[in-house]
Structure P
Amino acid sequence: MRHFLTLMDLSPAELKSVIDRAIEMKAERLAGTARESMKNKVLGMIFEKSSTRTRVSFEAGMAQLGGHAIFLSPNDTQLGRGESVEDTAKVISRMVDIVMIRTYSHQMLEAFAANSRVPVINALTDDYHPCQLLSDMQTYHEHRGSIQGKTVAWVGDGNNMCQSFINAARQWDFELKVACPEGFEPNQALLDENSDRVAVVRSPKAAVAGAALVVTDTWASMGQDKEKQQRQRIFSGYQVNEELMSLAAADALFMHCLPAYRGMEVSETLLDGPSSVVWDEAENRLHAQKALMEFLLSV
């Protein structure tokens, strides 16, 4: 049994096979030849954080594969009334075939996985968002081919997405330049472990220069609402816009995991511009996660 708590839980070869299968499943869906490879399988979906893309993509994915998904929030379960994560995991994993969790604490996710009889997928924690990276890597491959040896620029907060991009730099063998204000760097231990391919700079222009892919995210993530105004001031020079993108490679792509706040971390028009692949990126959550679930239930 395997879990998917970070990108490091799969080997580079396994990640490649998941992306290849995601592209294949996408084509099968368009052609109307998709197989119900999860018929009679049940996905338990535990949400402590709200979601649009994560819920729709996992739930629709299971339906398309012939399975079922059960939505569970703290208000709907005994988790919200004090039952331990460990006890909850022991019960739920006896009743479903696979579990995805979207929560705040990465330690909560790890505790659940340690007590689960079935595969557990990280659908976002405060530390990592590996499912989004599967989608991002699929999207880049579809538009530009291999990302190996390329330079990726991250502009903004050193958050869970940034930290998953650090893992991706290791697993897909690319260079990552992180532009963030002082005090908003990703985890130092993670930076130290990947110092051969990840660099932190203060200037967005320095990070983006010549990059093949430019990525950003909201300046205030869920749970940081009280810091929103302060973060807007601190990050005011870190907007990704057409002027900044002009410094990247001529064929550079722009990605954002969404939701995006136009006029803040991204300009009003860039999301719909020629370099943006955010809508393909969002759709590919569906296909990448179907491939991931199929992989975890087959190993």
Structure Q
Amino acid sequence: MTDNNEIINKCLKALENLRRKAPLTQCITNIVTVNDCANAVLAIGASPLMSNDESEQREIAKIDNAIVINIGTLTKSQIAGMFTSADEAYKIQTPIVLDPVGIGISGLRNDTTLKIIRDYHPTAIRANMSEIKAIAKFVGILENVENIVKGVDVADEDIISSNNIKVNGRIVKKLANQLNTIVFASGPIDIISDGENTYTIENGSDMMPRITGTGCMLSSILGAFIGSNDDKLIATITAGLSMGIAGEIAGEYCKENNLGTGSFRTQLIDELYKLNNEEILNKSKLNNILKVNIN
């Protein structure tokens, strides 16, 4: 088992790799948060590309370092572009990050997500716990469970906390193992697993769910880290720490200065841009929960 100090040191290297390589990160994402996603990718040090049209997806996939697919505001034409991009990426082994926004609330979202998982095998899936449980139900990990959905937000019952970390950790680990991918369940406590190793991150701010797009930004940043690092688990942990620490610092600043969520949104981008090794070393709240039996 790798200790946390070694993991954090690897995360510092992962951030250095991203900023040195500035990976081209293709984000097929939703119209609500597309600008925030592009700015977050730029702020952390990567290069965003926000293309939707199917006709250019195979060409673009050939030059991408990673592709992020976010199903937040699906249209038929966008879905066609997603499938074409994912198909080409899978053929040439370009990493794919899937953000299954709102899976469980409609057949369109369910079918789109499951096709991407089954046919194109994403490198990582980043979602809230309600979305993770919906996928787990569809692939047979959770049975006889009534999935509770709350639009595109996490259901109150599924918010990750110290009270449910063990049961949610089991679900995340089993799903990662069955799908042979990295699963990142984000929330007040993040859970990340590759099916063997499972970690939690407790960085962040209670202001983060008060603005639209923090999850979408996280998925886009995750694509940038995965596109610039060979160790995909370390890349995923680094993305989680980066977003959590930036959000934590931004939240503290806004509260100290009596600022609201509009200012928080701007400050979050600023903190992603300014993120440095010292902040990661001093503020990371990373735990390995393999010590707990979650099998």
Structure R
Amino acid sequence: MKLIADSGSTKTDWCLLGDNNSITYFDTEGFNPYYVDADYIYNTILSKLPANVDSSKVSEVYFYGAGCSGDKNHILENALGRIFTQAHVEVEHDLLAAARAVLGNDKGFVAILGTGCNSCIYDGKTITHQIDSLGFMLGDEGSGAYIGKQLLVRYGRGQLPEDLRVEFWNEYGLTPDDIVEHAHSKPLPNRFCASFVRFIAPRMEHPYIAAIIKKAFTDCFENMISLYPDFKLYSLNCVGSIGYMFSAILSDVAKSYGMTTGNIIKAPIEGLINYHAKAAVQPLGDVNEASV
């Protein structure tokens, strides 16, 4: 059996491909090795593993995750190897997952716009050029965390229009001091900031909110995407909830930079299934879903 995982900083989508063409989907929280250690990952996965998933029968694990590169991969390899003791484990960057999901074996440009942000040029096999997003503290322009942070900054500085300020207070009851304390003193500030997309999304037609989103995507193009050589020769292919949710605004910003829009999808898991086990999932057979 093959187990495929696509992990952002907030959520991990899992898919188990059974020997009889069965498919079991489940999800856990996201695991970014910059923020959590192997023991935390091990204990969390073990506690959330569906009862019908026999870890001893998994022969291959393909884990794609935010922050999974270089000397950080061993953290996931350690945790996964302790759970799936009979499996060959491969840990790759979530950028490669995005590229394989939307482009397969074709070359092109891919961006991730979820809780975090990343981008690359892909030659159909490997990532050939990447400009680092520099993470939540220094960059991640266009991400959910970045958009949420812009909202919080404007709220904390008294810049929100009165209608939005009142709605924000009624929904969250947070003072600027509460926000500063949470962002600076509690774990996973990127998730905290990104959580306010839930406030932004239903109000995306509000001119002030639309301007925040547009500015975030413009910053992403100005500080990252436009730095790629000949970026206008590629179409913008995008994976992630933020790019998918605000695709109309993203497409408008891309057009203003002379870039066409390609595939924009919410999550790469289905594309990864096709990439890794196309023969195993056609026909699909039984599909089970486990909520965890």
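Values for this structure:
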{"item": "For 17.4, 51 (Rg and Dmax of the Cα atoms in Å, calculated) the corresponding structure among P, Q, R", "result": "Q"}
{"item": "Structure responsible for 14.9, 47, with Rg and Dmax of the Cα atoms in Å, for residues 17-104 alone calculated and labels P, Q, R on offer", "result": "P"}
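All of the numbers you see were taken from the coordinates with simple rules; none came from a lab. Quick caveat: nothing in here was measured; it's all calculated off a predicted structure.
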